[in-house]
Structure I
Amino acid sequence: MTHCLFNRVEGYAANGSAPREVATEFLRVGMWGVGADEPHRDALAPGDLVLIYLGAPDRMFVGRAELGSAVHEWTPSEAQLYPGNSAAGVLLTQIQQWHPRVPMKTVLPHIDPAENAKADFDIGVVRITATEYATATAVAAG
């Protein structure tokens, strides 16, 4: 099982929408776009666990989900439903949106420094450890 962080940043917002609005819409429809150039895209499989993260300047976790599919080109019906501009992605199940959102700065102190966790990422699909995933979900649970 792979654990990942799906990262949305200001520069990647579709249609000029704020990353938090885009992420909320993706979670609402249960779909997440994955670009062809994402280095970990081929490692994603049904049952993998993901954290949904808003990168700089927000640096907040907004939820978690389980992957319901591997990365695939959207079917015509999926493409019609998908609110972004990616031609491929994954389906999401077991979606939890977190209210309140969880700032990365509250999670990082609970992660072993040897894991080299950080708050900013240059890619949209970031592999994380099971421990990092569990720590973020525990902090979110309060």
Structure II
Amino acid sequence: MLLNYTTKIDPDKTCSEIGKILSKHGAQAVMTEYDTKNQLVSALSFKIAFGEKQIAFRLPADWRPVQRVLQEQGIRADQMMAVRVSWRILKDWVEAQMALVETQMVTTQQVFLPYAIMRDGRTLSDKFISDPSLLLGSGN
């Protein structure tokens, strides 16, 4: 079964927990983003210092694929359940990444680099997904 599939924890509470984890590891600002259509938490943005600059990051939590997986596993999952589960999974992932940071295997900036927000508002991973020729080994 999918990780955290039985959670009853409100997504706002989970976002608060993630924010505390991030602040312990250098986040200087944390903001919860909401989908204006249905008022569900859609992303968590935060800033971390990188030398003299601030890097902004955005962690999305898409509940739709979570709902699909839960249903494929025979679990009746409405939208709210899928949102709760998606955020708990993300929280666990952030905690695991912070364990790597605490052991000094990586830096916080390295962990979250795919989620760095570029000047055009997209994340770095979105940029590379939309233009794979930017990557080595892309056949060009």
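Taking distance in nm of label points 7 Å out along Cα→Cβ at positions 38 and 110 as the measure, the highest value among I, II is held by II. Structures I, II were shown, and Kirkwood radius over Cα pairs in Å at 16.3 was computed from II. If Kirkwood radius over Cα pairs in Å, for residues 54-117 alone is calculated from each of I, II, which structure is the one that comes out at 13.2? This figure was derived from II.
Using relative contact order in percent (Cα under 8 Å, 6 or more apart), single out the structure from I, II with the greatest value. Before the final figure, lay out each step's value.
Values: I: 32; II: 23.
If we compare relative contact order in percent (Cα under 8 Å, 6 or more apart) over I, II, the biggest value is for I.
From I, II, which structure was helix-only ellipticity at 222 nm (-39500 (n - 2.57) for each DSSP H run of 4 or more, over all residues; to 500) = -13500 calculated on? Working through the options, I get structure II.
Between structures I, II, where is distance in nm of label points 7 Å out along Cα→Cβ at positions 6 and 46 highest?
Details: I: 1.7; II: 2.8.
Largest value of distance in nm of label points 7 Å out along Cα→Cβ at positions 6 and 46: II.
Every read-out reported here was derived from the displayed coordinates using simple, explicitly stated rules and does not represent laboratory data. Computed from a prediction, not measured in an experiment: that's the story for all the values here. Cβ atoms are built from the backbone, for glycine too; each structure is taken alone.
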